[in-house]
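Below are structures written as structure tokens.
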Structure 1
Amino acid sequence: MKEFRGIAASPGTATAPAFLFRDDEDAFIPSYFIEQNQTGAEMERFHEAVEKARTEIRALREKASIEAGDEQAAIFDAHLLMLDDPDMHERVKNEVEHGLRNAESVMVDLERDLVEQLSAAQNPFVQERVSDVHDVTRRITGHLMHKERINLADIAVDVVLVARDLLPSDMIGMARGRVKGIVTETGGRTSHAAILARAFEIPAVLGLGPFFNELKEGTPVIVDGDRGVVVVDPDETALKRERMAKNARALREKEYLMLRELPAITLDGTSIRLKANIEVPEEVRAVVEHGADGVGLFRSEFLFLGGHVPGEEEQYRAYRSVVEAMQGKPVTIRTLDIGGDKVLPELGAKDEKNPLLGWRAIRFCLSRTEVFRTQLRAILRSAVHGDVRIMFPMITTADELERSRGLLEEARWECRSRGYPVPDKVPTGIMVEVPSAAICSDILARSADFFSIGTNDLIQYTMAVDRGNEKVAYLNEPYNPAVLRLVKITIDNAKAAGIGIGICGEMAADPAAAVLLAGLGMEEMSMSAMAIPPVKRCLRSIRIDEAKRIAESAMGMSTSAQIAAFLAARIKG
């Protein structure tokens, strides 16, 4: 038995024999020189392969649209754009006509160069576009060689699918009823494989590194997508542990199902709204299933991280699908938050020397107003289909908020001038995630309809800590007294101004922290959908006066460790 650790990309556990998906990486690709009088025929061969690839991708896009939704289908729009890339066509033409090389060998070099460029990027979102390059270039090369790819739709028994990488077309085309778990050497939580695995509710562990050669076809494998663990050839003890974990999950889900229709209300009648954070539209199903009071944070930038910039219509369809799925419950859409660790070269947002303090979030949008207004138009149009709120990220000054609201009014006028009905009023708020916004929240409250505290960044900027740096991880603590004081200031100023106050950082997903926040006066908490039931159960077990006493005691303590220990002793989540 061997145990490997990777990235927990899609929750759940599964056990099944390994199915090793060998792609074309190690296949023999012919390389030879051609005569000058053969170049025309060689280019014709290339163009025929491109057209066959185009036909396949269009069919996959239609299948994805039906089975996974428009946003996942949009992955293949990026592939179609790659097929028409003039730089690719020009390079192939030059290498064939002047280098006198066969088209297959040119495609191999082209794929290698593109992969090296993307892999060298500091931004993980750019790195994860490598799978798109593989998908398109290998599809063309396969048609040049008249070679069929392995068809994952033909899997006829239950398996754990193991691969070096999984392309979007592989995920869409596979027999999903037979694929019980997914394991890959590459990828992360924002890769297409991870997003689709979550959409299809298949447990997945990605990014294990060199792993493929450790396995033989048919070897039993346990996939634990909750812990990011893969067990190869498990013994009876490991199998028993997996069965117990699956049974425990089933019991928890049954218990949580009983809570789904119940409100998050304390024993003495104080109601706390529990909403869900989502990154892509297909996650909304889990939001409904876990009884959320709405979507408290729709991270819209993930629509932009698929290798292309979505237009107004594509964004409108995505927002509308979520709004309609929530059936009248509120949906808060955060406007584009790129920069920092989410670089988007297609929009000119490239790596900076100090990106977390640089051109990101609302700063980017206020300088690229055409991109910003396009998104605002799409959001406003979606607002006629339900209860929509707009939230601006990383506001640091009152001037930024006023300029953002001004652009929102321009977008409203543009919609109406084009004949689109839009509401006269859409609630507009801000993320409070930098100390300046918290300290001046009384001023910002004059122009905002609500605040949502983003504790992930608030901790980072308050403590001057890179939350991705393990050497200073001890400073990345939500219970730090400085952070809690900024949270309390923001809550008090929101209540004094009579505007809504909520939290959408990871802190809210901890039942003990939720009790502390309720005691501080928090009215709304947004978290991952799966975290809602345990938080709800905890809040329903206390009185608000008890939560207030807990919060008062915690606020008088000196260190994060003291507060964490105190909460652990007082609150049983």
Structure 2
Amino acid sequence: MTHDLPTPKAVLGWWEHGAARPQTEPDAILAALRTPAAAMTLVDLDGRTALAVGGRVTLGESAPSAKGLALTAFVPPLPPQTLGDPGFKKAFGLRYAYVMGAMANGITSVEMVKTAGENGMIGFFGAAGLAPSQVEAAIHETRKALQDRPFGFNLIHSPQDPDLEMRLVSLYLESGVGCISASAYLNLTLPLILYRVKGIHRGPAGDVVCPHKIIGKISRVEVASRFLAPPPAKFLAELLQRGLISANEAELAAHIPVADALTAEADSGGHTDNRPAMTLLPTMLALRDQITAQNHYSRPVWVGLGGGIATPQATSGAFAMGAAFVLTGSINQACMESGTSDTVRRMLADARQADVTMAPAADMFEMGVKVQVLKRGTMFPLRAAKLYDLYRAYETYDQIPPKEKALLEKDYFRCSFEKEWEQTRAFFAQRDPRQNQRADRDARHKMALVFRSYLGQSSNWANQGDPSRVLDYQIWCGPAMGAFNEWTKGTFLEQPENRKVVTVAHNLLFNACVLMRYNWLQYQGAALPAAMAHCPPLPLNEIAARCGAEKAP
């Protein structure tokens, strides 16, 4: 950039000369814009926009000194750690208002959670779909690595297996897991309320202290209302009657919301209602304010935004709309720390925004619940939909036309239905024997369990990178993945091997700050070139230098 920039007509005040002469070169202005740790002052220098360094700024219309220049625009420092709600960051022990969301089957791995906690963020281990023994091992590994640094674990609504939910809550309480992400909830459950209420007490100042924090992931007003309200009396009464909580804990529960924070989940990968972020977040903030006033809470529940957070524009937009934090998901799966395969990472790196679709979910198959998955490079969405259509159309597997059954056994199960049932039965004998008992009485349920087995294994085949099952990979993914790929095209982050979760996170936060400062200058009338708003990804050391740090932030 070599051309001088025009000066806006509005005068905000005056600037008195510092040691250096103001610079009119656009490159100097661009460099200052991309140094968010420092304030930025623009002045009128002989009819040209100039960057002033040092000196003294006086706001208002008072007459300048002989050395004064008209102040045309000013933005304060905006380093990445200032984004988001300070209360949220303090409560969760974070430097950055950045959450790495829980992706099931350990895709949000211990390594990812560890990396987040070591870098002033928080990650939630993807416990959904794993056996309690696997989750327990992950807890011990995470706690050993992070000790007192922030981390969390996922608790997914399990309407088909409520005992599993209670086992996980008991494990979390016994292991001292102090924070969970509650996802896919349609209604509140007894285990969830037990986790929230157990151990609450009054602090020295008389306030109610909750040792177990919950971030509810929601996309519907009716579900959000339940997380924002105090725990239901019927659950408290049952927990009290069963001796799982004390009378004091039950009494104090009436003064707190179920959740400390909510993630307004827009168009995300996995379980999603495909809600638009532009309408979802304002709705949830308004609902939060209404219920906070009704219940006279001492502080409001924090509301963040997830689903579609994959570019600086989306990140800055979330904070501009009032999000307390941002949550990322699909783009983290494409990073090297995720618990998936290199094959999946390469497939995600090729994804475009339209390369996603909805498919039946394994955990809520009979209910018709769907998840958002990648369709490019895999036949899973079509095959999963076929299974659900057959389940809806026939009461038993034997009723399915022979041609259809032959196709299933050849391409889906790669064995006979009965052999697939034997494997499915063995799985549920360990996980939930009641399912087998029901299947012995109900042939349709037996068919559903076999179909669910295919859906469940498809995610494992993807995570393991099974080369013989590429067409069956179930890869949870939202359109954010395509947006991320478009933003990083032609940069070092285009290649999967360069994608690290902290590098991605800092680029989103840093470039969101640059974009917000650019917009603030534009609002004051500074006619900056649109190219200055372009925010290419940068290596961590360069971000650190621009943020005034000697090493990676």
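When distance in nm of label points 7 Å out along Cα→Cβ at positions 156 and 460 is calculated for each of the structures 1, 2, which structure yields the highest value? Working shown, then result.
Numbers: 1: 5.0; 2: 1.4.
Answer by largest value of distance in nm of label points 7 Å out along Cα→Cβ at positions 156 and 460: 1.
1, 2: which one has Rg and Dmax of the Cα atoms in Å, as calculated, at 26.6, 95? If you can, show how the numbers build up before the last one.
Numbers: 1: 25.5, 88; 2: 26.6, 95.
Clearly, the read-out refers to 2.
Work out the source of -14500 here, i.e. which of 1, 2 gives that when helix-only ellipticity at 222 nm (-39500 (n - 2.57) for each DSSP H run of 4 or more, over all residues; to 500) is computed. Label of the source structure: 1. Looking across 1, 2, the calculation of FRET efficiency 1/(1 + (r/R0)^6) of positions 84 and 244 (r between Cβ atoms, R0 = 35 Å, to 0.05) that yields 0.50 traces back to 2. Quick check: 3.2 is what I get for distance in nm of label points 7 Å out along Cα→Cβ at positions 292 and 492, calculated from one of 1, 2. Which structure matches? Structure 1 accounts for this read-out.
Rule-based calculations on the coordinates, nothing more; no lab input. Just so we're clear, the structure is a prediction, and the values are computed from it rather than from any experiment. Cβ atoms are built from the backbone, for glycine too; each structure is taken alone.
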